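Once you scroll down, you'll see the structures, which are given as structure tokens.
What follows draws every value from the coordinates through simple rules; no lab data is involved. Note that the structure is predicted; figures quoted are calculated from it, not measured. Cβ atoms are built from the backbone, for glycine too; each structure is taken alone.
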Structure 1
Amino acid sequence: MKIDVHAHCIPEKFYVGGNDVHITRNGSDEVLHRTDRGPSYIGDTITNLDKRLEEMDREGVDIQVLSVAPGLFLYRLQPATALAACQSLNNALAEIAQDNPSRFRAIANVPLQDPELAARELERGVKDLGMRGLEMSTNIEGMNLDHPSLAPFWAKMVELDVPAFLHPTNVLGQDRLDKYHLANLIGNPTDTAVAAASLIFGGVLKEFPRIKFYLAHGGGTCPYLRGRWEHGWHVRPEGKINIQNAPSEYMGLLYFDSLTHSVPALNYLVETMGPERVMLGTDYPYDMHDIEPVKTIASLPHTSNAAKEMIYSGNARELFKI
């Protein structure tokens with residue numbers, strides 16, 4: 001079995017209703033509308049289930065864990081407005097998974113600008129809708145993930161025993177990354193590293209050692225900075241403010257998708273973090289997605305077949321209780 005843990009979807013049923021956030025069709029175009037910014041074209045692949053299933057079969061993917069498009073993190077909106085939109089999205093995403101149990105699972109979107117509201121919506125998604133976790137940004141409108149206000153939400157994640165998929169948006173340094181698609185090519189992996197460092201050095205993983213996070217895009221630059229973080233913790237006092245153990249002990253609690261766009265880079269990730277911490281991920285359906293994910297993992301030069309099976313599906317089956 002091959003399980004894709006990084007696959008974005010906007011349900012067609014989200015078209016319906018007078019939400020402050022919704023999608024409309026304009027001829028053959030599909031347009032995302034939000035009250036906090038102008039409309040944006042999103043194409044049709046992200047909503048078209050028939051096309052999705054065809055491409056999954058072509059790419060060798062049996063199951064996708066569906067998460068919303070990162071453009072639907074709604075942290076700028078008023079909490080009540082964001083909650084209503086998240087509820088609509090979660091209901092529709094969960095219905096897709098319920099109607100197609102052999103091909104899909106779904107994870108929730110929650111209004112993290114209000115952690116208590118977010119905790120309640122996550123609980124509803126998991127207990128009432130059968131969702132298997134949540135997707136969230138690497139920052140909450142510029143707030144790093146070690147902020148104390150998020151502690152009740154982390155506690156709810158541990159209570160429900162579900163993972164959070166960390167996906168970059170609103171990345172740092174955008175004033176210098178506005179050319180050449182650098183906000184994606186550099187901003188995304190860098191912001192993911194900031195999120196991981198905040199969880200580690202901020203003491204979140206120390207306080208909640210049973211919490212589960214998996215990082216998009218192979219963890220961004222995070223795995224390749226591991227040695228630098230370790231050395232810095234030993235020689236500088238700032239890194240010891242919240243943690244008494246070396247950062248590598250906490251980094252070992254994280255999971256990573258396989259989307260590195262490079263077999264040597266993926267090989268480094270697997271050898272450094274261990275095959276039990278890596279899961280197949282494609283970033284479907286965007287232009288940055290890996291269209292040959294099975295071949296990518298099969299190409300790993302130093303990984304046993306048993307370890308490759310863990311990456312293909314074994315780790316995801318355990319994390320998402322499939």
Structure 2
Amino acid sequence: MRNLAQTAFLAALMLGAFLVPGQTPAGQTLDLDRPDIRSFITRMETEHGIPAAESERVLAQAEIQPRIVEAISRPAEKVKPWYEYRAIFLTDKRIDAGVAFWKEHQTELARISEETGVAAEIIVGILGVETLFGKIKGSWRVIDALATLAFEYPPRSRFFTSELEQYLLLVREQAIDPLTATGSYAGAMGGPQFISSSYRAYAVDADGDGRVDLWEDWTDIIGSVANYFKAHGWQPGGAIVAPVADAAPDDALSSGLKLDRQVTELREQGLNFELPAGASDKAMVFSLDLESGPAYWVGFRNFYVITRYNRSTMYAMAVYDLGQAIAARRDSAGSDT
């Protein structure tokens with residue numbers, strides 16, 4: 001058995017492995033006199049009218065969490081091949097939970113889908129991938145996540161500083177306690193896992209009760225996901241994705257998440273895929289790794305819109321596949337539409 005000194009030493013070594021140079025140790029609070037933090041507090045006052053003392057009160061209680069830096073450095077869609085990533089979400093447990101969720105909320109799903117044009121199975125697919133229909137919303141305090149990433153994670157400091165700014169505005173607008181709200185390691189919140197800027201821009205009061213609640217109000221959650229897709233250009237009745245029967249030549253693959261290929265040109269290049277009804281003129285071509293080798297897909301406008309929720313073809317395919325699997329099981333069970 002190690003003595004206390006050895007245990008403390010090993011713990012310090014393990015903690016150090018997760019820290020970048022100059023990073024604050026776990027559980028410690030921010031130094032509010034740091035120039036970058038001081039500048040942030042001043043900007044909140046001059047640009048948004050939030051008194052410095054108010055920002056200081058909140059930031060003084062934020063705790064730095066190096067494990068958040070570790071987690072954001074290794075997201076599953078960047079370290080797992082597609083067939084392993086897909087297996088996380090396409091499980092009987094998650095599909096059955098989706099069928100039950102759809103049954104419980106079928107009235108709201110039908111109404112909101114009809115009003116926005118966003119397919120109900122895509123809304124359900126998002127909620128299944130993001131939080132397993134509310135069962136996994138994240139247990140990090142949002143203030144800790146955003147403060148850690150804003151001030152202790154240089155690669156994305158600018159983005160998360162902006163999200164921290166949006167968060168302090170959001171909690172004022174929505175009367176949310178900034179010190180108790182919880183979410184993911186990246187500061188995403190509630191059933192749809194909206195980051196602060198998305199919450200402010202796309203969350204809606206879908207049940208008309210006078211407030212927007214993305215933690216407990218599933219009508220607001222469903223409506224907000226649909227509103228996000230509608231705002232990003234979802235085409236009602238539009239095609240989403242189609243498999244390519246054979247291998248695609250390298251020069252047919254898209255450069256990043258872009259609709260940079262003309263569908264007619266892809267057919268002329270010899271790509272063997274069925275053109276679904278409602279396909280957009282432009283598309284993207286991408287590959288995903290199966291255990292047997294790469295498979296190729298053509299993604300249309302609505303597939304691109306799913307990638308606006310999370311910038312990953314694997315994520316978008318997981319949402320699509322889960323939504324399709326839930327819809328198929330629901331139909332086979334003879335559920336009401």
Structure 3
Amino acid sequence: MPRSYRYLHYDVFTDRLFGGNQLAVLPDARGLSTETMQAIAQEMNFSETTFVLPAERSDTDFRMRIFTPAEELPIAGHPTVGSTFALARAGVIAAGREGCTFGLNIGPTPVALTWRDGTLSFVWMTQPLPVFGQTLDDPARVAAALSIAPAALAGSGQPVQIVSCGVPFLYVPLATRAAVDSAVANPALVLELLASTKSGAHGLFIFTTERAAERADDHATAYSRMFAPGLGVLEDPATGVASGPLGCYLVRHKMVPADRAGAMLSLQGVKMGRPSHVHIAINVEADEISNVRIGGEAVLAGEGILYI
């Protein structure tokens with residue numbers, strides 16, 4: 001007889017349904033093989049699916065594995081935030097608890113919890129400190145991968161660079177929001193570009209710090225998109241594991257002053273019709289980044305049963 005597995009479907013980095021990034025969470029994945037987890041992630045076809053297991057280390061509360069439709073990840077942002085909400089919903093995390101630690105493939109990963117009237121309302125995830133990699137001096141190649149004019153890169157005045165807080169991404173600053181919206185990723189050229197860096201970069205992250213003058217309620221520090229065809233995700237509506245390094249990039253290149261680095265916001269997914277609000281908090285001590293956190297909200301969209 002097949003065994004049944006409950007899963008919860010969350011929209012993450014949003015406070016309303018049908019926004020943010022979709023996530024499937026199996027709060028009790030005991031008995032599933034790696035191959036079956038990967039098959040379930042392909043079946044769900046979200047950017048990521050998570051599988052929660054009993055803790056394997058005394059310094060963690062849960063073991064969690066994270067899969068895209070194509071592969072397993074060492075760490076990821078919206079799966080960590082969304083899974084925290086799912087475990088609180090399932091009663092695994094008791095109401096009022098201020099924090100817990102996930103055992104991810106990269107190691108122990110702490111989260112901080114904020115509650116309102118007994119319901120989880122916000123989650124902060126701590127990420128590893130940044131590693132700044134190589135810069136690329138081939139704007140024509142980068143522009144071709146994005147189907148945009150090279151001038152859109154030159155207008156930003158900042159470097160194209162690899163940055164990682166556990167997972168490397170290639171960061172491409174653009175001059176305007178219109179340029180970000182006009183990008184059309186060429187999957188083959190994106191994969192070739194990422195491979196040429198020899199960094200293991202998982203995706204191409206484009207952004208601008210141009211503000212929306214016509215929107216008084218738009219407080220985004222950065223307006224962004226992310227393409228990761230190698231992960232089976234042509235475009236991701238919200239990428240938490242890329243948002244920590246984004247904040248570090250903004251601080252490193254003085255696009256955001258250190259005294260404002262603790263309250264940044266990346267607005268991602270607008271072009272996909274799934275606006276996502278990823279909060280970023282970077283602590284700076286003696287001109288060095290000392291702490292990296294990303295955070296956000298999540299809403300329950302549904303739940304179901306898998307028969308394996």
Checklist line | Per FRET efficiency 1/(1 + (r/R0)^6) of positions 45 and 269 (r between Cβ atoms, R0 = 25 Å, to 0.05), the highest-valued of structures 1, 2, 3 | finding: 3
Checklist line | Entry that produces -6000 once helix-only ellipticity at 222 nm (-39500 (n - 2.57) for each DSSP H run of 4 or more, over all residues; to 500) is calculated, selected from 1, 2, 3 | finding: 3
Check: 0.20 is what came out when FRET efficiency 1/(1 + (r/R0)^6) of positions 117 and 277 (r between Cβ atoms, R0 = 25 Å, to 0.05) was calculated for one structure; which of 1, 2, 3 is it?
Finding: 1
Checklist line | Test item: distance in nm of label points 7 Å out along Cα→Cβ at positions 101 and 157 calculated as 4.3, pick one of 1, 2, 3 | finding: 3
